[in-house]
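Asks: Right after this note come the structures.
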Structure P
Amino acid sequence: MDPLILGAIVAISTILILFSGVSVAIGLLLVSTLFLLIFDGVRSLELLPEILFGKLDNFALLSIPMFIIMGSSIASTRAGADLYEALERWLTRLPGGLVISNLGACALFAAMSGSSPATCAAIGKMGIPEMRKRGYPDGVAAGSIAAGGTLGILIPPSVTMIVYGIATESSIGRLFLAGVIPGFMLVLLFMIWSLYSTWASGNKSLLSTRSYSWKEKFEILPRVVPFLLIILGVLYAMYGGVATPSETAAVGALMCLVIAMVIYKLWNPKDLWVVLRDSTRESVMILFIIAAAGVFSYMLSSLFITQSIAEWIGTLDVNRWVLMAAVNVFLLIAGFFLPPVAVILMAAPILLPIITAAGFDPIWFAVVLTINMEIGLISPPVGLNLYVINGIAPEISLKTILMGSLPYVGCMVLAIILLCLFPGIATWLPDAVMGVAR
C-alpha cells in the first residue's frame, strides 16, 4: 500500500480511537501495535517493549516530575492569592490596575507552576470575584484569567517545552529562553485588549485608581518574594552553567516544598501527600504518553509514513510561508481536540524534518507551536481552561467565558504573525545568552 494512503488511514484511525475516550497513551499504543501487526507481522512487535522503555531512558526526563512537584507545592498554598494581592497593591495606581494585576499574577504564577489549569484556578479564585464585584464585564473577568492561564506552557519553566526538547532533541535551556520574550509580549497584548474592552464597556470608573499605604504594599512581599527568588535562582543555575535542567528542577522542587512548609505551614502529612500524589499522577501520565509516542513514531518510520510525507511535501512547489500557514492550521485543529503534550509528541516526528527543510529554526517553531497549543486551551471542544474557569465561577455561563476568551485568541494569532515577521522575538535571547546555534 502507498505510504501516503497508509498515513491517512493511520491518522483517521488514531483520531477515532482517541475520540472513543481511550487515554492518549493507550490509544497510541493500540494504533501502533495494530498497524505493525497488520503490515509488518508479529516479529515487528518484539521491539516494542525495548522502544517503550528505551524512550524513558533519558536523564532530561527527570526534570518533568521535578518541575511538576515545584508547581504543585505552589498551587497547594495561598501563593497565588498572595501574588495577586501583592500585584494589586503595587500596580493599583496604573489605569485599570486590577485587570493588569490579574494578568501579571497569571504570568508570574505560570512561571512558578508551569501549569495552565493551576494558574487559572489559583488566580481565578481571587481575581474573578474581585473584578466582578468592582463592575468589570463578566467576559473580561473570565476571559482574561482563562487566557492568562495559558501562559503556563510558554513562560519557563515549561513542561511543554521540555517535552518538545526531548521529542526533537533540542536544547531545553535554549527553548526556555525562547519562550521568555514571546511570553511577556503575549502578556502585553492581553493587557492592551483588557484595558480597551474595559474602556469600551462605558464604565470609566473601572479605570480609576485605589490607593494603598506603603505599609500595606510592603507587608505582603515576604510571602511572595521567596518564590520569585526561586525562579531567578533556577534560571541563574541553568544558564550560569551551575547545573543541568534536571538538577536545577530537583533543587527548585525541594526549595518550593520547604518554602510552602515554612511560610504557608504546609506541615500536615495529608497535605504533603496530596502534593506528591497529584504530582506523581501527572508525571506518570506525561511519561506514559512520551513512551507511547516513541512507539507511535517507530511505527510511522517503520512503515515509511514519516519519510513519504516529508518527501511529498518537499516536492510541492509552494512558498515556505504557505507551508507554515498550513502547519499552523493543522496544529490549531489538533490543539482543539488533544492536550499539548500529545500534539507535540505525535506531530514533532513528522513536522520537524519539514520545518527544517523549509529553512525554519526549530527553536523558533517551538514557540509558534506552543502558542497554537495555548489557543487550544481556551477553544472548544476541549478548552481545558474554559472548564476550569466555569468550575471556579459557575455563575458565569460557559458561553460568556468562551466569548470573553475569543479576543485573546486573536491576540495569540497576532503574536504568531509578529513572530513570523520578526523571528528574533523568539531567537534573540537564546542566541544572546547561549550563543548562536550551529
Structure Q
Amino acid sequence: MAIPLRTQAVGWFSLYALVALLPLLLMLVTVMPARGGLFWESGIALGFGALGLLLVQFLLTSRLRHPTAPFGIDIIYYFHRYAASALVLLVLLHPLFLLADDPARWQRLMTADWPLLSGWLALVMLALLMVTSVWRRRLQLRYNHWRILHLLLALVAVALVIAHLSAISYYSATPPLALALLLMVLLLSSLIITVRLIRPWRLAARSWQLAENRAERGDSRTLVLRPVGHEGMQFTPGQFAWLSLGHSPFTMQEHPFSFAGATKADGSVCFTIKALGDFTSVLERYPAGARACVDGPYGIFSCMHYPQAPGFVFIAGGIGVAPVISMLEGLLQIDDKRQHFLFAAHSEFERIPRREDITTLAEQLKLVTVPVLESPPAHWQGEKGWINQDILDRHLPHDRARYQYFICGPRPMIVNMEKYLCALGVPLRHIHSELFDMV
C-alpha cells in the first residue's frame, strides 16, 4: 500500500531534523566537565549545531529521489538556500559566544595555530559560498562555473570543519562525538561517490539522442530526445529533469527543465526552453543527433495526483506554460472530460510559446484559455496587463473553491497569484506552485 505524501513528508523531515541535531544531542548526553560559563558552552553547542546542519545541506542537494519526493525538489532547493543562511549564522555566532564568555580570549582565538585557523578558514569558505550564490548573476559567474566553484568551496569547508573539530581533542576524543564525526565522514563520502561518480556513470549508460531541435515563439526552442539502447523514461506530466546536452554527465553541465509533453510510447521526451541564460541562449547550436543525458524524473507538481478534483486551473507566466502543456497532454491521453482553465501571461501575442499546441489542446479538451498580454496588438479583445484578482474573478467558475490550482512562473507572480486566489475563497491546500528559477 502506498504511503501518503504527507506521512512521507513528516517522516523525512523528522530524519532531516535528527541528522541536523545529532552532533548537538550527542554533545548534550556526553558527561564531561564544563570548561567555561554559559556563553562558552552555548558557543560550543552552536558549533556542533552547525556541524549537523552542514551535513543536511549535502543531503538536500544530492537529489535523492525518496527523501525529496514528498516535498518537491524546488522546495528542497529553496529550503537549502535559507538553511545556508542559518548555517553561516551559527558558524559566525560560534566564536562570538566564546568571546562573550571571556573577551580576553580574543588574542588566543586570533592565533595561527591549526585548530583555530581551520575554524576561521571554514567560516571564510562558507561566506564565499553565500556571496557567490546570492550574487552569482551580479558577479557574472556562468552557471556551470558557479556549480563547480560551489562544490569545491563546500568540500573545502567540510574538510576544514572536520579538521577543526578533530584538532580540539577535549570534545572530539569522547566516544560519542568521535562516532558522530566518523559517521559524518562516511555519509558525506557516500553522498559524494553516489552523486559525482555512480549517478553520472549510470546516466552515461542510458544516453539519449537529440531527434529534433525546433524554434518556437518567444525566444524558445523545443528539444525532442529519443532513448538510445534503452526503453526511455516514464514520468508524471508536470515533472522535470536535469538535462545535459553535448557533454558528459561527469562535467556538471546539467540544467533543470520541465517536461513539455506527456509520456510517449517510444519513451521519448521533449522540453520547451526559453533563452534566459548561458546554456539556453545557445540551444540552436546543437544539431539533430547530438548526444544528451537526462536525469529524472523529479518533482510532485502534477494534476494527475488529484483524480477526484472536479477540474483544474492552470496559471502560467511565460515559459512556465511548459509543464502545463505536459499536464494537458496527460489529461488528453486519459480522455479527461472535466472542465479546466488556463490563464497564461505573456508579453505579446506573437511571443506565446507553443501557441498552436495550446489551441489544439483547447479544442480536444474541455479547456477555457485566458491569455493575458502585457503589450497586446491594436485589435486585441482579450485581457490586458498582468493577471490580477479581477481577471481571475471574471473567468473562474462559481464553484472555484473545489478546483485544484497549479501555478508556474517567476516568484513574484506566484506570490501574487496565491494571494489573489486565497482572497477569492480558494483553500490554500488546493493551490500548488512550482518555482522554475531554482538555481
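Each value in this text was obtained by applying a stated rule to the coordinates, not by laboratory testing. Given the structure is predicted, the values throughout are model-derived calculations rather than measurements. Cβ atoms are built from the backbone, for glycine too; each structure is taken alone.
Asks: Have a look at P, Q and say which one yields 6.0 for distance in nm of label points 7 Å out along Cα→Cβ at positions 48 and 224, as calculated.
Replies: Q
Asks: To test your reading of the models, identify which of P, Q gives 22.0 for mean projected area of the Cα convex hull in nm² when calculated. Walk me through the intermediate numbers first.
Replies: Numbers: P: 22.0; Q: 24.8.
Structure P accounts for this read-out.
Asks: For the read-out mean projected area of the Cα convex hull in nm², for residues 56-167 alone, a value of 8.5 was computed from one structure; give its label from P, Q.
Replies: Q
Asks: Something else: For mean count of other Cβ atoms within 10 Å over residues 120-127, the calculated result is 26.5, so let me know which of P, Q that is. Spell out each step's value before the answer.
Replies: Details: P: 26.5; Q: 18.9.
The structure behind it is P.
Asks: Quick one: helix-only ellipticity at 222 nm (-39500 (n - 2.57) for each DSSP H run of 4 or more, over all residues; to 500) came out at -25500 when computed from one of P, Q, so which one is it?
Replies: P
Asks: On to the next question. Among P, Q, considering only relative contact order in percent (Cα under 8 Å, 6 or more apart), which has the greatest calculated value?
Replies: On the way: P: 26; Q: 12.
That would be structure P.
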